[in-house]
Every structure is written in structure tokens, then in C-alpha cells.
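K.L.:
Some structures are shown below for you to check.
Just so you know, all these numbers are worked out from the coordinates, no wet-lab data involved. Note that the structure is predicted; figures quoted are calculated from it, not measured.
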Structure P
Amino acid sequence: MLLNIITQSDWWLHLLVSFLLWGILYIVEGKILGRSFKTWMVLGQLLTANLIDLDHLFSWPIYQAGRCSLNNHFLHSTNFLPVYALGLLSRFRYFFLGILVHFLIDYLGCLDFWWF
């Protein structure tokens, strides 16, 4: 089962996009806007947002190839989207931005957008 998760899921895409988003935020906020940018705090929040996938442990089977995670897992419910969007106004905005980007990747995966 672990081999299926590694080869058939998009976990690596979530991590890759988190690092890319971190780089974009660093360039925009740190360099262009000149704001103080706490590099490791931002990266930590973006990577921690991927822990939203822990709700997969409460479903059966834990991993099923081709299953859309949106509205099939309690933290991936679209009912939580307004809460996650409001979180952008808090001091944990990078965490909630990471969750919203995670939702976008999962949504595109549900549409079979990815070619791999």
C-alpha cells in the first residue's frame, strides 16, 4: 500500500508547490515590497498546511487511487473554505494560504488535470 501511495498520489506535487510558493512570496514580499520576511516561519507554515491530509487516516480505505479527496474527508470539506479564507486575515495567513493552494491542487486532481 505504501508503494501505491508513493507512486500514484500527488503528495510530491503538494510539497513542490509549497516550495515554489515560498520562493514567490520571498521575492514579492521580501524583495519587491521590502517587508520583513521571516523565511523559515513562512516555509514552516506552508509545509505544515499539508498536514491537512492526515484526515485521510480516518477514511476507509486510507488511500484509494482515483478518489477525489474534496468532500470525501472532513478537513477537505468545501464547508470549511470560508473558515480557511478568513484565516488569511490572521497572523497564520501563510498556513491558510497553503491550505487553499492544497485545495486547488486537489481540485485540479479531481478534474484529472494532471498528465502524470
Structure Q
Amino acid sequence: MTNPPPVVEVCDLAAVLAALDAAPASQIPLILTTPPGAASWLGVPLFAEIARQARRQSGRNAVFILDCADNAGAAAEALGTDDIDGVIFSGKASAYERLSRLAAATGKTITAS
């Protein structure tokens, strides 16, 4: 049986780099997720830039997940952004279905919270 990848909650580049530095080097990527609802105060562009800088500076394999709470617009924006790998969404089921189709089309993940 394989262990699930580790998940670390982060909200800035320093925390991301510290998590990547502390994680054991392995083939399993570290999952870096934001605090609940971070899309509303951190923003999609800033989280994408954090992910881009972390990948460039660390060279480590990581998955970047933005918690969008019930903000379908932010979730759609994040799913269309190259540097963000997925979203957490807690909005209406109809919006989740549309976002799931977008996630599938872009090769990203969406998780209900």
C-alpha cells in the first residue's frame, strides 16, 4: 500500500519554500493548499505567481491547490491558470458540475469541501 502524498496549508512564498525544503525528496509530490476561502483575499493571480516562483526557486515537484470556498468565478479563473493545479470548491452543485467539466478539460482537479 502506498501512502497518500503529504498536504501542507500555505499562503505565501516563504511558507511554500519552507514546506518544500522540509519535505523528503520523493517521487510523490507534496500537495500545497491554501487556507479555506483564500481565493477571496489572496487572489488567483498572486497564488499562481507564488506557485510559479516556488517551482522556479525550488525545482521540487508540488501540486498547488487554491481553496475558492463558494466563489465560482475564482475557481474558473484558477482552473484556467497554468500554475495552479486544482481548486477546492464549496458552492452550489450546479456550479460544481460546470467547474468539474472545466477541470476535466484543463487537466486540473476540483474537490468539494
Structure R
Amino acid sequence: METYGKILLIAMPAFLVLVLFEKFWGKWKGKDTVPVNDMISSLSSGITNVTKDVLGLSIVVISYEWLYSHFAIFEIKATWLVYVIAFFALDFAGYWTHRIAHEYNIFWNN
């Protein structure tokens, strides 16, 4: 199992235990700070994101070699400059994707 999967295997149950502990601790102390609907919403959102990430990662890993051998136009050598440029390009693309999603309410619940 890859590192990402091992981390998720530990992190998800630990997160669930901590959320439930916070819920029960608040009830025991008489000051419940975690509304049930918020807890369910956050957990289901997290599970959905993890599922999407794992499935997406699986599809990329399985199809990468075939796509590379059939559709690669040129090869970029892995240098430190390529990694720096890729880091900023991915960050830039992620920022604008997120911003546009907020602007146009694509797949957002109004």
C-alpha cells in the first residue's frame, strides 16, 4: 500500500475518534459546542473528498504509463527548476479553480 493510503488508514479513524470525543465531552460538561448537523456535514464532506482523491489517484496511477506512451509530445527532464515551476503552476491553477467555483457557484449548494 502506498504512503497516502497508509496515512489515511490511520488518520481517518483517529479523526473520527477525536470528533466523537469532543462531542461526548461537551455533552458531559453541559456545553455542547459541536452541532450534530455540522459534525455530520463535515465528516461526510471529508469522506467524499478522500474517496474522490483515492479514486482519482488510482485512475491516474493505472492509466499514466499508457497515456504517456501514446500521447506524450515531448519529455521534460526532472530538474529542480521543473519542480519549482510545477509547484507554482499547480498552486496558481488550484487558486483560480477555487476562486471561479466561488464566483459562479458551480456544484455549490446555494
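K.L.:
From P, Q, R, which structure was Rg/Rh (Cα atoms, Kirkwood Rh), for residues 53-92 alone = 1.05 calculated on?
P.N.:
R
K.L.:
Out of P, Q, R, which one gives 49 for percent of Cα pairs over 19 Å apart as computed from the coordinates?
P.N.:
Computed on structure P.
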